[in-house]
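As structure tokens, here come the structures.
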Structure P
Amino acid sequence: HQAERAVGWISEALLVTLAAQLTTTPLILYHFRQLSLVTLLTNFLILPAQPAVMILGGLATLAGLAWLPVGQVLGWLAWLPLTYTIEIVRLTARVPFARVDLGRVEGWMVGAFYILLGGLTWWGYQPADRRAELRDRARAIWIALTGRVTDRAMLALSALLLLLTTAAWRALPDGRLHVTFLDVGQGDAIFIQTPSGRQVLVGGGPSPSTLLAHLGQRMAFWDHDLDLVVLSHPDDDVLAGLIPVLERYRVGGVVERDLQCRTHLCARWRETVERSGARVWRGEAGLRIWLDEGLLLTVLHPGPDLFGTGADFNNNSVALRLDHGEVCFLLTGDIGEEVEEHLVAEGAWLDCTILKAAHHGDAGSTTEPFLTAVSPEVVVIPVGGDNHFHHPHREMLQRLEGQTVYRTDEDGTVEVVSDGRGYQVRTER
């Protein structure tokens with residue numbers, strides 16, 4: 001009897017977990033564009049602890065309103081099942097291939113799923129004779145349309161092949177340049193796909209999961225190769241997301257400037273680059289890399305002599321110019337007013353179509369003389385919403401009045417697509 005009860009409890013727990021996952025997965029895919037392959041296992045393992053978390057947590061909240069010491073004691077009791085839950089989630093999240101990064105999931109897909117789910121639920125409540133009658137009618141209609149009954153397995157296989165073919169087709173290069181300013185929060189990550197399909201990542205972000213998810217959405221599901229990674233500057237808001245990229249993807253080359261960085265993340269970066277076997281280019285003014293025929297990446301800054309000190313990461317950011325026919329992009333890292341003045345004074349090759357505003361829109365960057373020298377048609381500001389730096393600063397935005405401006409905190413990910421003669425801008429929101 002105990003064995004039967006155990007089997008019954010396990011079956012019930014699995015059914016509850018499966019029902020919850022089935023109901024919520026479309027909404028999760030729509031908002032986060034990630035499919036977890038370990039959700040069923042994770043939910044099954046944490047399910048026994050959830051009543052204690054909810055009851056003790058609720059009691060702690062209510063008791064704390066009346067008398068804080070009692071609420072604290074109940075909170076300590078809730079700590080154990082809550083910690084168990086968090087650790088199980090972290091453990092299963094580290095399983096290889098624990099999640100699949102998907103592309104954009106449209107609202108109509110979610111709606112179609114719930115309509116199908118509602119239809120299947122309605123079907124399950126029909127009497128057996130009614131289901132048999134409906135099944136016979138459906139089979140008769142199918143035979144009339146196709147002339148034969150197709151095996152279920154063949155139908156499923158055909159649907160799977162169609163899905164994979166569609167995904168592969170969407171991932172193929174379309175002969176145009178795609179420069180995508182990723183919405184990674186208070187970071188600076190730019191994904192470049194060349195007309196022939198080569199892939200470059202410039203910068204990084206504070207969240208590994210966010211940056212990896214963006215790459216997963218823009219690269220084919222079987223593709224784990226980045227042709228080039230550019231470390232613009234070794235700040236934590238760049239390295240934190242970029243190091244896991246090198247750990248997960250095969251990277252052909254790295255462009256960086258060896259600065260006086262002694263942080264733990266810098267040490268991890270150097271170890272990861274060495275393990276990756278990637279070719280390393282010194283990010284110094286004058287470096288030119290042909291990414292494709294007619295597509296040139298040029299380093300404009302820093303020069304042979306570092307600006308200020310090697311510990312001045314922002315002003316020694318690797319600033320890039322990307323030229324594709326009549327369209328060009330100026331990617332400025334986190335350089336400030338001093339560097340902008342220096343570049344203008346030395347007559348650097350600045351005139352560009354698309355400008356990435358430096359340092360998330362800081363007041364000391366994207367100055368009037370620099371804007372005049374660049375004369376951009378479009379300015380993109382990579383910035384996190386409600387950041388404690390208050391970026392982009394009001395003074396900087398005032399300098400951009402009259403310009404076409406896109407912000408990742410308001411517009412989401414910003415993609416610029418160019419054929420070398422013109423360009424179009426696409427935004428996530």
Structure Q
Amino acid sequence: MNIRNIFKGDRRTALVKKNIAGSLVIKGWSCIIQFLIVPLSLQCLSGYEYGLWLTINSIFVGIDAIDVGLGNGLRNRLAEAMAKNDKQTARMLVSSTFGMLIITIIPIVIILSFIISMTDCYKVMNVDPQLVPHLNTILIASLSIMGATFIFKCIGNIYLGMQLPAINNLLVVSGQTVSLLLLFVISLFGKSTLLNVVIAFTLSPLIVYIISYPITFCKKYTFLAPSIRFFNTATCKDLLTLGLSFFIIQLSGLLLFMSSNFIISKVLTPAEVSPYQISYRYFNILYLFFTIIVSPLWSATTDAYTKGDWTWINKIVKNINRLLLACILLTVIMYFVSPIFYKIWIGDKISISTQLSALMAVYSYVMVVSNCYSYLLFGIGKIRVMTIMAVCETVLFVPIEFITCRYYGTTGLVVTLISATLICASINIIQFKRISQGKAKGLWNK
């Protein structure tokens with residue numbers, strides 16, 4: 001079979017296929033990096049310190065992802081502008097996004113750093129000061145670095161809007177690779193403190209994005225180079241209007257994810273975060289695999305929807321549904337293989353129950369289903385229902401997580417996550433079917 005035939009089709013489909021193929025290779029390397037990082041981290045840190053780092057990391061991942069929806073708003077609007085070949089609007093979008101991020105992030109970092117310095121973080125996070133010195137310094141240092149990363153990572157959203165998610169994935173995995181190398185150096189020279197490990201993890205992505213900046217705007221996309229002259233208040237308003245909905249959806253998902261680690265650490269102990277996170281990372285391979293497939297479809301769907309090409313969109317949905325059926329078998333296989341995988345991966349350092357693995361397998365599959373249809377709805381810009389669901393999800397399920405974790409432990413918390421995600425997945429499917437069949441009215445069509 002000629003490999004070139006695989007990538008044939010219309011321009012949009014061919015580009016999607018190439019990005020999926022490229023992303024599979026890149027994400028494969030990312031998975032290897034992630035699995036190498038865990039045992040190396042456990043070698044550098046104690047189980048207690050590692051559990052605390054996972055909790056800190058989940059908090060900063062949340063902060064890093066909250067860009068008031070600007071990143072995803074830019075992704076959608078840039079894809080629309082390029083579908084119309086409107087390069088001037090595209091440059092205004094990029095310039096306005098960078099401007100708003102700079103104006104927003106710097107004050108937030110200063111305020112949060114002040115709050116951290118005035119707070120007894122040991123008490124808030126239930127951490128023993130004898131085991132982890134300089135906690136406030138660790139938090140402020142990592143926050144400052146991630147604040148800068150927050151601004152520069154907008155470059156990744158530009159590649160997403162240009163229907164090149166593989167390049168965005170390459171930037172991410174490059175940062176992970178640098179993290180692994182720095183972690184190895186720290187271990188090699190006996191400098192294994194929590195502060196050094198945290199700086200290694202947070203500084204690595206920033207290095208990659210700074211290097212990618214001139215490559216992107218001075219060589220590849222000169223017509224998109226940010227400029228004060230192209231900062232436009234009307235464009236800012238449009239990005240914020242669309243971005244606000246993305247922000248609420250992002251915030252909801254992040255609160256559920258971030259609160260899980262924090263709740264386990266607070267209600268139980270930081271050490272209990274480790275088995276939860278390790279089982280999550282293992283079954284998250286499934287989620288990552290499907291994200292590779294659907295990520296190129298987001299901006300491609302925006303392009304198709306802008307041009308009224310529903311034939312292409314419906315064809316893609318049929319293929320996605322076939323893959324979701326095959327995913328059930330893959331999930332079952334991963335569950336039965338998990339004890340062997342844990343043994344090879346982390347040895348006897350951390351014990352993970354079969355019940356936790358089973359629930360995490362179900363949670364990962366439901367996440368896959370929800371994510372597939374969310375990306376399609378993101379692509380066509382119909383996200384009002386998801387926004388409302390996100391608010392309800394946060395208000396109802398975060399408090400329930402506290403209760404279930406207190407009385408049923410980590411497994412009870414995962415059941416809560418499954419329930420919340422299942423409701424959202426069902427509503428996403430219903431809304432997309434109504435829109436694709438031309439039956440969506442009122443709220444369902446917003």
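Every read-out reported here was derived from the displayed coordinates using simple, explicitly stated rules and does not represent laboratory data. In this text the structure is predicted, and so the values were computed from the model without any measurement. Cβ atoms are built from the backbone, for glycine too; each structure is taken alone.
Worth pointing out:
- Test item: helix-only ellipticity at 222 nm (-39500 (n - 2.57) for each DSSP H run of 4 or more, over all residues; to 500) calculated as -15500, pick one of P, Q: P
- With respect to relative contact order in percent (Cα under 8 Å, 6 or more apart), the largest value across structures P, Q is given by Q.
- Mean projected area of the Cα convex hull in nm² derived as 30.4 - corresponding label from P, Q: P
- Taking distance in nm of label points 7 Å out along Cα→Cβ at positions 232 and 352 as the criterion, the top-ranked structure out of P, Q is Q, with the highest value.
- Taking mean count of other Cβ atoms within 10 Å over residues 200-207 as the criterion, the top structure among P, Q is P, with the largest value.
- Computing mean count of other Cβ atoms within 10 Å over residues 328-335 across structures P, Q gives 26.4 for structure P.
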